[in-house]
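Bear in mind that the values in this text are calculations on the coordinates, not laboratory data. All values reported here derive from a predicted model rather than from experimental measurement. Cβ atoms are built from the backbone, for glycine too; each structure is taken alone.
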Structure 1
Amino acid sequence: MLMNYLDIKPEVAKALKEGRAVVALESTIISHGMPYPRNVETALKVEEIIRENGAMPATIAILNGRLKVGLTREEIETLGSGKNVIKTSRRDIPFIIANKADGATTVASTMIIAALAGVKVFATGGIGGVHRGAQETFDISADLQELAHTNVAVICAGAKSILDIGLTLEYLETQGVPVVGFGTNELPAFYTRKSGFLVDYRVDSADMVATALKAKWDLGLNGGMVIANPIPEQYEMDYDAITNAITSALKELKEKGIKGKESTPFLLGKVKEITGGASLDSNIELVYNNAKVGAQIAVELAKLG
């Protein structure tokens, strides 16, 4: 029944069959996270970085109602330039399929489709989480529930700094999701290397992450793992500058009454505008860095069988 909905790119299917390393990539970052054509250039460069580090890239999306694991250059171009691409989380998947529509996958939906295809490692920018003021709005990203239940490791630059990072960590702890710092004791906050919050475990090598992942899933401890990989120091933004930009963006978000899945694209867009585009440059560099580490972890996991 699964093949009635799922298309796996032949080179990705071959890599999976042979037990080689595969890294999933989301597509919301292409359609909703960056301007065209820089979004397409970034997506193609991320795939190149993954190949250079010994793994097979598998960018995930829904096109014409089909779940796609691995995209062609033309399909990435369609996502990057298309105006009718729907931001797609768990709840949206059945309707995107039923309407034969195009959907760009979030962290949650990318994890779901990756797991269906047998891909265990996923590299992205930053995870969603508990939004500021969630004690009143209950605005909590579906990414967190997916991390609680779906067996995919997520390599990211921590939680997006527009979120309530403390509450996000509390939620993940309640759900039993390990938050691992890759070479750091402190959770990175997307644009910055520090957040003021400690991770559960610090791990300094890809093979140790892979060993822990294998043990987790061998024991039936279902759910993902957050591998928080700090943005390279030379691309880190000034903490005060980014904090002020986020505060201003959040104020405008509240004034305009923007909620739900429109919140994150709006906030990231406003932060980019306020910082004169510097936040976009940082965003791209941290994605490249996560792709590299994700490929290294996938290679080590594949060695363990």
Structure 2
Amino acid sequence: MSTPTQTDRKQRTGTARVRDVFNDYLPYWFVAPMVLVMVMITFFPGAYDLYLSVIAEPTLNVFEAEFVGLSNYQTAFTRGGALHSFVITVTVVVSALALESVLGFSLAALVTGVESSRLKSFYRVLFIIPMAVAPVSLATIGRIMLNTEIGVVPYLINTATPFAAPAFLSEIPLLTVILLDTWNWTPFMFIIFYAGLSSVPDTLVEASRVDGAPLWRRYVHVIIPYMKPVVFVATLIRMIDLFRTFGVVYGLTNGGPGTATQLVSINIYEQMFINNSPGVATAIAVVYLVFVIAIANIVIAKVGFEGVWD
């Protein structure tokens, strides 16, 4: 028969043991809620998409669904226009990313060279404004401004230049989409590049100036190499975000004319909600996810995170 003192000692020992286990695994307890949320909003929907891509039609009982293997994938790339939408998407991503990076860096370099602090503040606010426009609003405004009959852009081209304004949304829709996205998201690249340029030590720039290096050499051999981590992170984030583009293009051209601006995201939407083909839509989505992850990992492997965390 145990005494009260022995019972208290056992209870304290059990409490201490639980406390030790809690303290030993404390980092895992803090991470557990985030892991649970990630499983619920990422891995579970991803697994369900994979399941939908290999069945004929979704049913209430998952065990009663008809398994069709890779039939939906074959349909997606033969009759679903998946390959064409992949080409269109890659074209938009590469073109918009290049334009936004060059323009963003150029604007950041120009603002960095301004000596007046008031002018710097004015330019920073001015260049950030386009990023504040919502995608749907931007698409609506773009359709009005580019309209051949009432649009201000064709009017200015016809009256102020010797050239005839093209029908932007029917003759050059892909270029129009790229330029509109460039106008909307160049401020994002400008903000990051401006922060990176502001962090370049003045001693490095002064040393290169004393050595007689011209302006372009200072940027090529001193400033840009020092900003490599900033450029890499900004480009990677913007590239992934460009692969997600939907609202602006759908609101501006609805994927047309025909399929001229049918991005993968628009193709997935049309297959799911217009053609009522969830299997084909999820098949495209699964392939697209693997494609984007592969591209991102290739970029990371070739460029690397060296210096990013320093």
Of the structures labelled 1, 2, one was used to calculate helix-only ellipticity at 222 nm (-39500 (n - 2.57) for each DSSP H run of 4 or more, over all residues; to 500), giving -14500. Name it. 1
One of 1, 2 was used to compute mean projected area of the Cα convex hull in nm², for residues 21-84 alone, and the result was 7.2. Which label is that? 2
Compute distance in nm of label points 7 Å out along Cα→Cβ at positions 141 and 197 for each of 1, 2 and report the one that scores greatest. 2
Origin of the value 20, where relative contact order in percent (Cα under 8 Å, 6 or more apart) was derived from one of 1, 2: 1
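Of structures 1, 2, which gives 4.4 when distance in nm of label points 7 Å out along Cα→Cβ at positions 77 and 181 is computed from the coordinates?
Numbers: 1: 4.4; 2: 2.3.
This figure was derived from 1.
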Using the calculated result -0.59, -1.37 for log10 I(q)/I(0) by the Debye sum over Cα atoms at q = 0.11, 0.16 Å⁻¹, pick out the matching structure from 1, 2. 1
